[in-house]
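Listed after this line are the structures, all set down as structure tokens.
Bear in mind these aren't lab numbers, they're just calculated from the coordinates by the rules spelled out. What you see is a predicted model; the values in this text were computed from it and never measured. Cβ atoms are built from the backbone, for glycine too; each structure is taken alone.
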Structure I
Amino acid sequence: MKYALVHEWLTPEATGGSELVVQEILQHINADLYALIDFESTNPESYLFKRPIGTTFLQHFPLARKGVQKYLPLLPVAIEQLDLREYDVILSSSHAVAKGVLASPQQLHICYCHTPMRYAWEMTFDYLNSSIAGKGLPGILTRQLLHRLRQWDAVSANRVDYFIANSRHTAQRIWRCYRREAEVIYPPVNIDRFSVQPHKQDFYLTVSRLVSYKKVSLIVQAFNQLGLPLVVIGSGPELPLIRKMAKSNVRVLGWQPSEVVQKYMAEAKAFVYAACEDFGMALVEAQACGTPVIAYGAGGALETVRDIQQHPDLGTGVFFAQQSTAALKEAVETFEASQPAFNPDKVRANAEKFAPKIFKERYLAYLDHCYQEFEARNLG
């Protein structure tokens, strides 16, 4: 069989969990790769260097490399221009429009969905309130655009034969947006990159893109009030704000290479996270270091972290129920009181449930199941 793998964009700046899923799939399936834009095949440091990758007309648009999202109204049109008629199986890795490729009834399309398009659905009002495009007359046009985008997103879900979700939380959102069932297969986390450091240092850590919905400013506010040492690693539009608001007990390091991030993760007494994530790969990476997690108790965190208050012998973290400084401060105080109960080896053992070999086994088995069922339905 001939496989095509479709992802949204491939650039040196895009190195998140969805890109790691693409990399893992390509290790086990010989697939031709497609994307809206590609600037990785010309990157000597990329595993995709010199690999043939099919792209769309957006590849040649000005400033596309810096973020093709600026051409949001054109993304659905662009993804539909990929001609995949020669393939037997289409695999999409989708967090925006990749699932919208056109396919014939004879082609099997399996989508690994990292999230339904966030800014078109539950983050619509965050997007409108935080952008100048959401105000005044431009705001009316933006609302119309998002309305049309939701319509296209729901319709294009019907082009997928089988959905895979990266968490139960995402599966629920797929059902809410598309009314489609999804198989849950957790993404691969390269836990072998991290080693357990049993002797922790006296500081807390957060690693995140510095954008509003990640709530890093909330974490800084809470630690400003607590007076406890906090290290912030990450870059993004909120970096100047975070640096301005941080008191002397908060060190803002900005972007750091992976080896520095791993060192801080291994040495931190706890990893702090205040966003609601669909999966939350950083939470698993911290646990792979034997580092407990203090996290907002929603989304994928509920599936990757065990609250010490509910699991006294196997706890790997502490949850807080509201995205507020008061709730986070209370969780930190709970962690301080419970710290002796955390066992680094047990924390690491919880992370091992998300190892790449488990993803490989489950993903390939589900692909085989889908193909057998698809063939039987077509023959029947």
Structure II
Amino acid sequence: MEVPFLSFAPQHAPLRAALTDAFTRVVDSYWYVLGEEVRQFEQEYAAFNQVAHTVGVANGLDALVLALRALAIGPGDEVIVPSNTYIATWLAVTQVGAVPVPVEPDPATSNLDPARIAAALTSRTRAIVPVHLYGQACRMPEIMALATEHGLFVVEDNAQAQGAAFAGQRTGSFGHINATSFYPGKNLGALGDAGAVTTNDDNLAQQVRVLRNYGSQQKYYNEVIGYNSRLDELQAAVLRVKLPELPTWTRQRQQIAAWYGQHLAGIAGLRLPAVAEGATNVYHLYVVHTPHRAALQQHLTAQGIGTLIHYPVPPHRQQAYQQLQLPAGSFPIAEELAATCLSLPIWPGMTEAHVATVAAAIRSR
């Protein structure tokens, strides 16, 4: 049995009629930008995420940028970011003119370690951007307490963890203003680029609405230097079809992760995901660690099993950030995680037989 890294078919096939109806509804509305579909989705996702406001934007990176802009973070400011994350987290900080200041993760969870943040704070620190990496909630109460103590903003990067929680509270609802992505491969994915900002702050939500639309509330009257970053009607309609399915898909991901835990138990040199006490994991990715990553990946590929590496190069070692002058060894935990991580297939619709096939291939190496 071949096992692809990702398959959309089990999710999309049962929704085909509903998706087609949604497309038709948008086409027949004759209103394609910032219309009723976006308004309804914003309300529905806000209710799902247990926040007062959702503001739909073009993609996850824009969501981060607009959140930071709404907080007036810019040149001269520093922002705490994880040393291991997808580079979009850092890019958003750079794009508003601030400086990303990396902090190492908890090696067990790969998430930002709250105990390490204080040592990185300076008089220029304005915000913390925790990333709920791979679908597991960060230890948000500790991060929020630290932010309150030092007068800092918190912007959650919730792109990989829609529906996750810490101590029963949804990720994307802790921070002052938060960002998520609906890139097709995400747990709640559109059929193209899409994103959103979530917040309980009325003023911040309004600022993002203005920023996403050329800095304008009234057409042709521009209050601030804004962006063209609007969630379009077609993607909003798709997301409205998919959102009610997300809890079921999350339970399937968690069941698949449990099967992996059973079938992969006891394999020497293979470290399985760990979940922090109080956190839930919605398993956007199922990431194992091994010092023999290259050999294992080649072996699985030969067996017809798809894998990916999330992520092979930490942001501080990317050419884009060479100006920060952070040489190899600057962040050893992030570098070790990057050198050993391997993402195994996980998608709603996978069966235990799929998982057993992957596990048997790993054991046969």
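Here the criterion is FRET efficiency 1/(1 + (r/R0)^6) of positions 9 and 145 (r between Cβ atoms, R0 = 25 Å, to 0.05), and among I, II the highest value is seen for I. Given 23 as the derived value for relative contact order in percent (Cα under 8 Å, 6 or more apart), which of the supplied structures I, II does it correspond to? Of the options listed, only II reproduces it. Here mean projected area of the Cα convex hull in nm², for residues 209-288 alone was derived from just one of the structures I, II, and that gives 5.1; the source is I. Highest-scoring entry among I, II, by percent of Cα pairs over 32 Å apart, is I. A value of 19.0 for mean count of other Cβ atoms within 10 Å over residues 41-48, calculated from one of I, II, originates in structure II.
For distance in nm of label points 7 Å out along Cα→Cβ at positions 153 and 185, which structure out of I, II has the highest calculated value? Going through I, II one by one, distance in nm of label points 7 Å out along Cα→Cβ at positions 153 and 185 is largest in II.
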